[in-house]
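So, here's a batch of structures to check.
Derivation of every value follows stated rules applied to the coordinates shown; laboratory data play no part. What you see is a predicted model; the values in this text were computed from it and never measured. Cβ atoms are built from the backbone, for glycine too; each structure is taken alone.
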Structure I
Amino acid sequence: MKRKRKVIIFLITITLFILTILLFPTWTPKIEGVNSVAELKQIEINGTKLEVMIRGVDKSNPIIIFVHGGPGCSEIPYVRKYQDLLEEHFTIVHYDQRGSGKSFHFFEDYSNISIDQHVEDLLALTEYVKNELHQEKVILIGHSFGTNIGLQAASQNPNSYAAYVGIGQVSNIIDSETDSLEYTIDQAHQAGNQKDLEQLELLRDSIKSGEALTPRSMVRKYGGAARLIDDNMDYFTGFLTSPEYNVLDVIRYFSGISATQAILLNEQNKKDITTIVDKVDIPLYFVMGKYDYMTSTKAAKEYFDQLEAPVKDFVVFESSAHYPQFEEEVLFAEWLIKTWRSLEK
């Protein structure tokens, strides 16, 4: 009987421990200041609940909404480490997109998820944020896949936005992937890696026909994803230590990628953004890393040259790849602050 009682107590203890780490309450750390804001919450948007993180030293500062990439790759688990300077000058809004991270709901159907739905969600979220913070417009910043969503939102409803910034801007997929392929082949050749060369050469025809992408493992291996940070380690560390995510949220994160990423990438590959948006009626900025081969800088420049906008600029960060806002965080913050001040004049 004593042994049986010990086993029961042990099982109860283990169960309680697992439930605790799964369901541990999440929050975002407080920011000191009379008018500061530091919120992590779910809000109702277009029939689903989206997780939103709002942070800033003074909530009367200009608003920035960041649209994460992936698809499905929320930046909430780790992004605070890169935005201290931005929080002093702006009110920063991050959100987990429908079916992503903390916005993934286990009994929700994502089989019909689309870029158009993401655009509608972003437009609705923008109205929510404007009302919540009592401001008329926001700066909209997309990253990677998020630039597809962000650029379409800016094009459809320019009155809600003060400017659009595309970091790692998506452009013509075939042109971008061809650049990525040529880069990785060149780097593999320089490294004398015959195995990689052979694998990449076999993909040439399928990439040029739009049927395949340059393997992201290869792009990462040869420095076309990140050079000054380890983005995978950022996620790992964030999942372990960030108060914004618990273990259940990490499960949601990977479940969301599994449920939505392939659908959305397939749609992006079939619907060329360069044929969808050719004009934006607000100031437009493409911010690229010189070594970005996740979304080719060369292909982005070709798209940029075609776009019409009242003010536009193409900015290249010389030491970065796909994450200039993180790899060169201080330079990026300084650029954004300076650019915003020029628009206010």
Structure II
Amino acid sequence: MTERRRRVVLAGASGFIGARLAEAFREEGAEVALIGRAGPAARWNDAAAIAALVDGADLLINLAGKSVNCRYDAANRAEIFRSRLATTRALHDAVTAAAHPPRLWINSSTATIYRHADDRPMTESTGEIGEGFSVNVATSWEDEFFRGELAGTRRVALRMAIVLGDGSALTPILALARAGLGGPQFDGHWPATPARRAAGTDHRFRRGSRGGRQKFSWVHLDDVLGIIRFLDTRPEIDGPVNAAAPHPTDNRTFMASVRRAVGARFGLPTARWMLELGSFVIRTETELVLKSRWVVPERLEAAGYSFAFRDHETALADIVRARRAKRATTTRSPIQGTPVDKLPT
């Protein structure tokens, strides 16, 4: 009798994290089904197709949500909320209705749920929830995820720090460093409009956070995969879990490491006013680099998870080395403009 293939359902898997997870689970021999705006296995507006995929699945992972790398205007704020709550609610309905619900449902969350922290690290047991728009998104997202009882399904909210990998937020940072702009990002005073204060989208300057000393918590993409595999084998773990490397750094130290990784001899620092003007031009928010995120993986380490990348220097070296190797295998032919590995032999 043929053994049934393990079924993994990945929702919102169009980003670089989802692509890596899908590839890894398929290499293990699992059947991987993707839910997204364009499918291919099911689309978000097709409740019946989602229910069919979830029923009988072994593992459900939800990564869906509009990127927060945008300006927090009213339309984008509404879509950031909707894209997280509506997709989580659709999966919740499918799991509730399933005759054979998944054993484990891992839902993406964010380490930015904690307050601006430059005094002590935030853990699952002692961390303090912050305030403002981004925190409201995170708490509402987790509230929807943990709503009600789901018999037979263990739920873990993965509070992910900034994920480092090829294709992540690290890509523009590497480009800035190569261009000589890889210095620390300095906080400072900046006026906030009444509308931004009311919406909770203004980044408030805290005394003592000058000089690029805001904390930078991160996790390597390979460890995101490793953590998910680990959680799958630990039925005693549920609830919020911090997915962050055990050795956070700070902005100044991290940017210096980025410069070394790409061989940049210097990096110009960026003041708050420059960041505000630049973020307006490229349509993003300064909070993404100025908020002090000091998060550590208390529960994972207590349970015995061994991080593949514990310090950011090693993580950066690995990512840069992989990027260089990837570029080398896709060197283009000067005659045909075709990648060498795609030329006929």
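Taking -12000 as the value of helix-only ellipticity at 222 nm (-39500 (n - 2.57) for each DSSP H run of 4 or more, over all residues; to 500) derived from one of the structures shown (I, II), identify that structure.
Value -12000 for helix-only ellipticity at 222 nm (-39500 (n - 2.57) for each DSSP H run of 4 or more, over all residues; to 500) corresponds to II out of I, II.
Supply the structure label, taken from I, II, corresponding to Rg/Rh (Cα atoms, Kirkwood Rh) with the calculated value 1.01.
Checking each candidate, the match is I.
So if we calculate FRET efficiency 1/(1 + (r/R0)^6) of positions 103 and 143 (r between Cβ atoms, R0 = 25 Å, to 0.05) for every structure here (I, II), which label has the highest result?
Of structures I, II, the maximum of FRET efficiency 1/(1 + (r/R0)^6) of positions 103 and 143 (r between Cβ atoms, R0 = 25 Å, to 0.05) occurs in I.
For Rg/Rh (Cα atoms, Kirkwood Rh), for residues 31-70 alone, find whichever of I, II sits highest and give me its label.
When Rg/Rh (Cα atoms, Kirkwood Rh), for residues 31-70 alone is calculated for I, II, structure I comes out on top.
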